[in-house]
Structure P
Amino acid sequence: MKENTKFLLEPILNSELILVNNARKLKANPDLLNEEFLDEIHSLQEEYFNLEELNGTGLQKEKRVVRDRLKKISMLTFTYRNTNIFGSMVNMMADKIITRPQFSNYTFKDEMKSLALQHIFKYTWKFDPYKKSEITGQYISAFAYISTIIFNACIATINQFNKDQQKNKAMFLEHQKLVHRDSNSSTYGPDFEEVTRKIQCPNLKEEELLNIIKSTTIDSAIEFWIPETYRISEKEHEFVIKYFYNISIRRIKTCTK
């Protein structure tokens, strides 16, 4: 059998999804174990594949009979057997979907696929093979059900990427404000209407600001006044961010006590 072609057939995917969900139920209740129809399931999958390969116009009735029987006995089968068939199916589906034009230009396809596979094994237990669509009146397609999960995972990955990009951009802009050289201006943090303390730091050496801030109790609004030429280090920047709402760093040409 051509496995790649087999995996794209709805009745076989439907059968394997049912078996995977039944295996989950079996782990919770071992008394459900029933492997009576395993050989017949395999035979019917092969038969449906062969009918599909014949591609005859008069085979719809035969395929429908095999499809319905396959679904029925799959619902009755509870087995621990793991052939990795379902995993191969969804892996192939994910590979096809992430190559669609709307996703093809993104460089983080591995992240898309990883999240998609996570969501498949997290949410497919909700699949009901006998539930009908309110729109079409047809049974819900396992192929469409899983494809939707994969598609939504790709969108979620893109949204998270954009969110992270915006966050990184904001962090960069805040860092630029922090290392700004203009004198007599607030270079980082809010301009407080009322300031509890103003701490003058006229002759700072490299990374001394970090020690001063760490030794200061940050429980209210504080302004740290630093020399115009003092370069804020990465460590100082990261520490100050934690107290953004209580700290304002300002530069002046000449700091006096």
Structure Q
Amino acid sequence: MHNLILFDVDGTLTEARAPISTAMLQTLRQLCRYAEIGFLTGSGLEYIKQQLWPALNDPVIKNSCHLLPCNGTEYLIIDGFDEVIFKPISKEDMRMEIEEEEFLMLMRILCQLQGIVANQYDIPLTGNHIQNRGSMINWCPIGRSAPREDRAVFKNLDETFRIREEYIEILREQIKVNNIDVVIKLGGDTSFDIYPKGWDKTYALKHFEGDEWNFWFVGDRCSPSGNDYEIFSLLKDSGQAFETGSPAETMEIIDFHILRNLI
């Protein structure tokens, strides 16, 4: 039986949109002595590379890790010894899954809502507001290109005015009226993840034979509106799912809850 420890990235292994710390890198190296690990995030591969490159290039970790971008609807492993080569195993296509007409309607709705929220609230605006990741759409009202300072401003505004709580309900109502079969979740501190039903993070488990793998999960968005909710709920009764509040807490979970059960 193989142990596979699945980790969210933002807020779990790293601070939001920040690179992995040396302390976390050392903790993951220790964990890889006893288990394989998976980086299971709503973000795409490029963000995994930006944030986790020291881990992906680490001689211990890279031979024991699985890359699961976009909720695991993409699956890659690292190949090669002298260089890091990302070998694709599987990738889904949202546009084909929900069909062209519904996909285009969804994009129109997001474009309209972006204009409304930008006029309603004095939020920072940068660019890259609607990102098609292939197997999901990410809508970020302030833009994926926002620097950390703008992200902090939006986070404070969101906590005060509940901007995303308001707009997730508006978006869900628009989706219902137009019969678009997708799910909307809060992604990180600033955005929304939108994907076909069933393409939540439990999708990642399909890549592994269940009777050969023992799954664990650590994530920071485990409430019903968060994108870690489904996989956390699936594994929590086994005592192998943990909600974390920070990378520092994640290291404590690894040391005091996961490693102690594996060693």
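Taken together, the values in this text are just the output of simple stated rules run on the coordinates, not laboratory data. In this text the structure is predicted, and so the values were computed from the model without any measurement. Cβ atoms are built from the backbone, for glycine too; each structure is taken alone.
Using Rg and Dmax of the Cα atoms in Å as the calculated read-out, with 18.3, 55 as its value, let me know the right label among P, Q. This figure was derived from Q.
Figure out for me which of the structures P, Q the number -17500 belongs to, where helix-only ellipticity at 222 nm (-39500 (n - 2.57) for each DSSP H run of 4 or more, over all residues; to 500) was derived from the coordinates. Only one of P, Q returns -17500 for helix-only ellipticity at 222 nm (-39500 (n - 2.57) for each DSSP H run of 4 or more, over all residues; to 500), namely P.
Please state which of the structures P, Q yields 23 when relative contact order in percent (Cα under 8 Å, 6 or more apart) is computed from it. Mind dumping the intermediate values first?
Working: P: 16; Q: 23.
It must be structure Q, since only it matches.
For Rg/Rh (Cα atoms, Kirkwood Rh), for residues 28-123 alone, the calculated result is 1.15, so let me know which of P, Q that is. If you can, show how the numbers build up before the last one.
On the way: P: 1.08; Q: 1.15.
Traced to structure Q.
Give the label, chosen from P, Q, of the structure having the highest value of mean count of other Cβ atoms within 10 Å over residues 68-75.
Details: P: 17.6; Q: 26.1.
Once mean count of other Cβ atoms within 10 Å over residues 68-75 is worked out for each structure, Q has the highest.
Of structures P, Q, the largest value of mean count of other Cβ atoms within 10 Å over residues 84-91 belongs to P.
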